[in-house]
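Presented below are the structures under discussion, each in the form of structure tokens.
Derivation of every value follows stated rules applied to the coordinates shown; laboratory data play no part. Everything numeric in this text was worked out from a predicted model, so none of it was measured. Cβ atoms are built from the backbone, for glycine too; each structure is taken alone.
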Structure P
Amino acid sequence: MFPALSPIIYVQISPERLTLKNLKTGESISEVPELAISSPPRPKILAVGPQARAAAASHAADVVNPFAHPRSLVSDFTVAEQLLKHQMRRVLGRSLLTFAPYVVLHPLGAPAGGFTQVERRAFREMALGAGASQVRVWTGRPLTEEELLSRQPPASGGEWE
């Protein structure tokens, strides 16, 4: 729609930390990627990040990290998408006129053989489901603000999809 008006959100994902930065406002979040989810029949997100463990201790809830699995960075797609949606809302803030963000999603780590096509697609779909207008998946070194603002892949240092 209006790419110049869309905020750019840089997302770095690891089992230990989920970091989001809104390059337009400078707002950033870096927290443990955990959610407290109430028990069925109607599961509900009770808390996110460091508050998740406290919420689970005081309610009948499970603490879930959707990025902690021994074979893949995404262990629970639905929970990961909801966590990303919640955190994107936080870094975007509240405004009457908000454009869907352009998201650069950066899965951290270097699995043997690299991330599979299925994993890269899961990252893309996760960000789209969380409200992104466009998603690029970057695997490699951390990107600079200048590289992110240009919306062009760096000449070296990783892979851009």
Structure Q
Amino acid sequence: MILLRKGKEEDIPSIQNIANKTWPEAYSSIISEEQITYMLKKMYNRGELLSQLEQGYAFLMAEQDGKDLGFAVFSNVDPANHIFKLHKLYVLPETHGQGVGKLLINEVVNLVRRAGGVSLELNVNRDNKATAFYERAGFTIKETVDLDIGNGFLMNDYVMQKAL
């Protein structure tokens, strides 16, 4: 049975481990190894993750038999309009197709609804096969963006949205 729990500071090493195992598999055919390394260091260093926890980002962990299988991170990005953003959702490659991601996204949607959210947005690389996963979860493409993330790298993303 897969259990979900609130992520805490003690979960940071596990989050980093899952990201380091997931990103090369998810992105090596889409972006360069240099960009993967840069983004992992930028987005998953301890200071950045701690900062997100301190800012009130919600971290959600999925585990089975004491082993962390995946995580999701979301926050309220527009309190006046009740718009939330899913910042991260990753599950270990060996667990793909076992419902871990679906469990995480469904729980994020439920938590956002309970918090008064009317919309949940996310960014996903335009070439990422996860786009289909999000479409199956009820998200639609809102817009296409190219985001400069520094060091000469761009994120070529869809902004996807789900009305709640």
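Structure values in brief
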read-out: Which entry (P, Q) yields the derived value -11000 for helix-only ellipticity at 222 nm (-39500 (n - 2.57) for each DSSP H run of 4 or more, over all residues; to 500); value: Q
read-out: Which entry (P, Q) yields the derived value 19 for relative contact order in percent (Cα under 8 Å, 6 or more apart); value: Q
read-out: Ranking P, Q by mean count of other Cβ atoms within 10 Å over residues 55-62, the structure that comes out highest; value: Q
read-out: Highest-scoring label, criterion being distance in nm of label points 7 Å out along Cα→Cβ at positions 79 and 135, among P, Q; value: Q
read-out: Winner on mean count of other Cβ atoms within 10 Å over residues 71-78 once structures P, Q are ranked, highest first; value: Q
read-out: Value 1.1, calculated as distance in nm of label points 7 Å out along Cα→Cβ at positions 39 and 151, assigned to which of P, Q; value: Q
